[in-house]
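Take a look at the structures listed below.
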Structure 1
Amino acid sequence: MYSEAPLFLYTFLVCIGGGFIQSTTGFGFGIFVMVFFPLYLPVLQASGLSGLILIFLLCTLVWRYRKYIQWKQAVFPAVVYLIVSTITIHMASSINLSGINFWLGIFLLLIAIYMAFMNQKIKVKANCGVAAVCASLSGIVDGLFSIGGPPMTVYFLALLGNEKLKYLGTIQFFFLITNLMNSFNRITSGILKPFTLLLVFPGIVGQFIGIRLGNKVVDRIDSRHFQIFVYVFLAASGILTCISSFF
C-alpha cells in the first residue's frame, strides 16, 4: 500500500500528462488519468477524483464558449444521464467491485478501438431516442469510471457537428453540470474520502501546467500522429489493466 505523501506528487504528475493530452488532442483528460489513478486508489475513488479535477477545466471552457451554448439541446440528455449515473453511483458504492479493474481495462481498449477506427464512421440521427441511449450508456460508464464522454460526443456531433463553436460550448456545458452532480453524489454516498478530496489540489495545478505546455506545442506537432500514439497507449493500458486484475 502506498504511503499518503507521494500520492500528491503522483497525482500532480499524472494530471500534467492529462492536461497536455486534453489541450493537444481536444479530449482525453479523464481517459488518461484513469489509466494511472486506479494504480493507487480504488476505482470508484479514482473516478471521483478525475471528475472533480475535470470540473475546473470545464468551467474555463464553458466560460470561453458561453455565447454559443445551446441550453435547450443539453437539458434532455443531461436529465437522462444524471438519473442513470446517480443510480449507478449509489449501486456501485454498495456492491462488490473486486473485478471492476478488468472491466475498466476492457473499456479503455474499446475506447481506443472506437477512436482509432470508428469515430469518423459512425453516423447517428439526433433525436430523443438516440439522446436517451447515448446518455444512458454514458451515465453508466461515468458512474463507474468517470469516462462517459465518447457516447455523448457521438450524439452532440450528430446534433451540432456542423457548427463547431455551438458543439464545443454545448458539450462542455453538458459535462460541467453532469460532473458537478456526479461529484456531489460521490461525496454524499461516501465514495470520495477526505484524503481523496485533498488530492484535487495538486491535480488542478498539474492539469493547468499540462494545458499550458500543450498550448505551446500544439501547433508544432502532427496532431494525427499524436492521436495515434494516444490510441496505442490506451489500448496497451487497457490490456495491461486487464492482465493486472488477475494478480
Structure 2
Amino acid sequence: MPLSAVVLPAPPPREITLTPHPDLTHHFEEAGFVGSFAAWRADGSGVCVGDCETRRPAASTFKIPHALLALELGVLSGPDHELAWDGVDRGLEVWNHDHTLRTAIRDSAVWYFRRLAPFVGRERMQAGLERFEFGNAEIGEQLDAFWLNGSLRISPREQVAFWHRLHEDAFGVRPEARAALLEMTELARDAHGVLRGKTGWYRMDDAPENVGWFVGCVEREGRTCFATVIHADDPMDRDAFRDARIPLSRVLLAAIGSPAPE
C-alpha cells in the first residue's frame, strides 16, 4: 500500500475512514492476544483490524495530551522541568527517583503526572480533553487518576485521529509546546523515517482486565498514524503481554507498507 505525498486536512475522529482488513487478524493470533489495530495515512487511506470503535481505558497514552496541555498552559517550563521524587517506593526502580518531563514520558512515571494534574486543574483539564477530542473526555471523581482508573476511555480510531492532528498542528497550541512533545516522543529514527509513540497498560488490582496500547506515528515518505490495543484477563503471562505491544505494531505497520524504523 504505497504512501501518497498528498496530505489531507486533519479531520476529527468521526471523519476518518478505516477499511476493514480481516486478512491481518492472524498477526494477533500469532502474538497470542486478542486486539485491534487502526492506521490512517495522511493521504486519507485507512486500515482497521478487529474492533476500532470500542473505547477502552486510555492508561498512559494520556500522558501525551496531558504533557501537551501542561506545556501549552505554562504549568511545565519544558522537557527538562523536574519534579522531586517523594521517596515512596512504587515498585519500579525507574520510577523511584526525581524525574523531568522527558524522563517521565520515557519511563512512564505515573507519579509525575498524578502530581502534575492538580496544577492543570479540573476546569482546564476538561477543556483540554474536549479541545483534543480525546476519547470520551471523562474525568470522573479523581483528577489525579482518571486516565488510570478507567474513567477516560478512547478507541483506536480516536487515538489515530489525535496523533494525526497533533502532527498536523490542528490543535492550535504554541509551536514550542508541540515541537517539544514531538521531540520527546521520538522512539527511533533512521535514514528513511521516524517513529514516535507511547505505550499504555491499564490494570486494576480488583479486576482481571488488562488493556495494552501502543500508539503513535511513522513518518516515512508520508505519515501513518496508528493504534494497537491488546486485551486479556488475568491470570496471564504479564511479561509476554507487556512485550507484545511494540513488536506486534511493527509487524502490522510493515504489513500495510509503513515499516517503522528500528
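Coordinate-derived values only; no laboratory data. It should be emphasised that the depicted structure is a prediction, and the values quoted were computed from it without experimental measurement. Cβ atoms are built from the backbone, for glycine too; each structure is taken alone.
25 is what came out when relative contact order in percent (Cα under 8 Å, 6 or more apart) was calculated for one structure; which of 1, 2 is it? The structure behind it is 2. Calculating distance in nm of label points 7 Å out along Cα→Cβ at positions 24 and 88 for structures 1, 2 picks out 2 as the one with the greatest value. Out of 1, 2, choose the structure whose coordinates give distance in nm of label points 7 Å out along Cα→Cβ at positions 160 and 200 equal to 2.5 when calculated. Answer for the origin of the read-out: 1.
Among candidates 1, 2, the computation of helix-only ellipticity at 222 nm (-39500 (n - 2.57) for each DSSP H run of 4 or more, over all residues; to 500) that gave -25500 used structure 1. Among candidates 1, 2, the computation of distance in nm of label points 7 Å out along Cα→Cβ at positions 80 and 184 that gave 2.2 used structure 1.
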